[in-house]
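Computed from the coordinates by the stated procedures, all read-outs in this text should not be read as laboratory data. In this text, all values refer to a predicted model and were calculated from it rather than measured experimentally. Cβ atoms are built from the backbone, for glycine too; each structure is taken alone.
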Structure P
Amino acid sequence: MQGVLIKSILLALTLSIGALGAHAQTGDPSAMPHHPVVKSLRAITPDELDIKLVNNIHYVASDESHHHLFKKDIDGLGGAFIGIGTNQNYTMLPWAKPDLAIMMDFDQMVIDVHELYRLAFLNAETPKEFMQLWYARSKKTFRSLIKASCGDDKAKAKRLRKAYRYSRSRIVKALKRTKKTQRKSRTNSYLGIQSEYDYIVKMFKEDRIVFVRGDLTKNGAMKTMGEVLKKHGQVVRVYHPSNAEQYFPYTQNYRNNVRSLPHDARSKVVRTRAWAKFVELTPDEVLEMEQKLTDGKIKLKPNAPELRTPPKRKEIYYTYAVQTQADFLKWLGLEKTKSVRDMLPYKSRVEYKRYEIGSPN
């Protein structure tokens, strides 16, 4: 009896999601009302990707999941929201309640993943349907949505299909991780609260979420973005560089880009910093590793922690740091501030905790 009931539920969910294809909303910006600032942002010339990807990986799904630590800091700030990365930004949107959101990244595949998110949000009515749409059993439906959204633009359709193949399972894993973390922290989330989910859908329907391919370190898209926002009377209330700043020094270009962003006394910067720790493998894990090495399923570099005595594995965790935009600008005004590490020293190494960056001494 229980097996029949489970099959019935799965069938209902499949039919519900499958029906989406019949009235798919493409999320095509050309079919939506244009606000002057949105039109100007979409006209920004994208920065070219001329640097090697970190670890040769497209970061289409974040392994960060504790952004609820920022909730009180960004609650109801409104204004404009600028976010690097993908899924973590959608977590924060219903809390910050921005008038405008700009999702930015230098990697075109990440921008394409945001296009996939647009399709998912516009074609799933509930958080549950949204999650179901990313599952493997909904591949046919999602591909139909991609086809409908791209029309005759074959190049875009090819990019989105590639992004979908690369990212789908990674996105599912990231969403499940975030949902689990937020359930444990008893935090409301768009993945479980209908009103928060509806807020993001409403932003997409009202054409208030823009995707910009831009490099934080170039004199290009980001600086132009700041100029556009200022021209249209926008104020950036949340700037979320994620952990991207760990991968470059604070060059003059980056300082100028941040200074170009219009801000006020309420503007906040929320970022993460990754740290590593090494944990000893259990005897069972050692045996499993040795078997995989023997079978050729894994390869380890000579300096791999698994080959140490005793064998260890590397684990990554994050500090969740917040500061005012005004204080960030003060730090950037100091020659001694060479990188984000100068603002987040070893004492900020708090595992999955909030850390507040004050004014420089």
Structure Q
Amino acid sequence: MHETLIQRPLFNPGGNDAVEKRTIIKGSATGLFNLNATKYPWAKSLYQVMVGNFWVPEKVSGLKDDARMFHTDLSDDEQRAYKGVLSFLIFLDSLQTVNLPHFSDYITSPEVNLILSIQAYQEAIHSQSYATILESVVESDERDEIYYFWRTDETLLKRNKYIGAIYQDFIDTPSDQNFFRGIVANFLLESIYFYNGFAFFDTLVDHMKMLATGRMIAYIRRDELTHVTIFANIIREIRREFPELYDEKLIINMMDTAVKQEIEWSKHILGDRIPGMNGQTSEEYTRFLANNRLAMLGIAPLYPDAVGNPYKHLDRLQDTNADKGNFFETTVVNYTQSSSMNGSWDF
């Protein structure tokens, strides 16, 4: 029988913020953000990266060109995929924006609470970005269709309900087991669920289509990579500090389910109808990603045959050592509105 996890008090005068007493969960924090004494250096590093990545969708130009291109250059299949992929991304970031505080309420490390707050803000920016894309690119009478695509698409509805139910289980019954399951679900959402959608937009860019949307998605992907890292570290800290809660078999089973769902969805929304992508590459790419994400947790590959990325153009587009005219290097890697951060949290 798993015990109920106790929510961190908003203010706990009897708490102890000493680093040697601090734990990722179940600690006795006062509620004060004492950020001059930190236990988890990875959180301190991620804070700098996340703040340095600050961006807003209004800074992305070219969406008017995308609006023209959407109607003149995209095939019917590419238009359908564009709208369907956006619908799923909108759901995922909507869910994360409102759900992250539920998990943060049980984290008893102020430096980790801090970066989870930044993550929630970034997820809200992503939601705003999708709204900006829709407002700029598609007709007004199509927007609700995209937001609520899951009402008519059973495959998407099944995906949305699966991840939503895991989060709701923890909210309704905040047990140790449901917390760990929810943290793993966060990791899978950030590390697996987005990426065939991202690959679709990158593939359009590789064919010189929808370049502004591609820039927006590139900024979002850069944020999501820090979110993957946050939850990988939280899972590793739970394994170290609370080994009785850590369940590697659960991680592997949930990863396998996530991979199967991602493959099913990708074949459904992309299929073999998108130049440069097909059902086989979607499957290979998802399994390759899964092995990569499991390696972050020190877990052996789940799919030993998936040893390479079938989308070679993704490596080219995202290669920061490539030619200086590289699309993603010039528009993403070097794009930092917050140029400097001063104080004790500097690298």
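P, Q: which one has semi-axes √(5λ) of the Cα gyration tensor in Å, as calculated, at 32, 31, 20?
On the way: P: 32, 31, 20; Q: 34, 23, 19.
Of the options listed, only P reproduces it.
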* Structure fact -> The value -13500 for helix-only ellipticity at 222 nm (-39500 (n - 2.57) for each DSSP H run of 4 or more, over all residues; to 500), derived from one of P, Q, belongs to structure P
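Out of P, Q, which has the highest value for distance in nm of label points 7 Å out along Cα→Cβ at positions 119 and 151? Display every interim value, and only then the final one.
Numbers: P: 1.6; Q: 3.1.
Checked P, Q; max of distance in nm of label points 7 Å out along Cα→Cβ at positions 119 and 151 sits with Q.
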* Rank structures P, Q by distance in nm of label points 7 Å out along Cα→Cβ at positions 255 and 295 and report only the one at the top, that is, the highest. => P
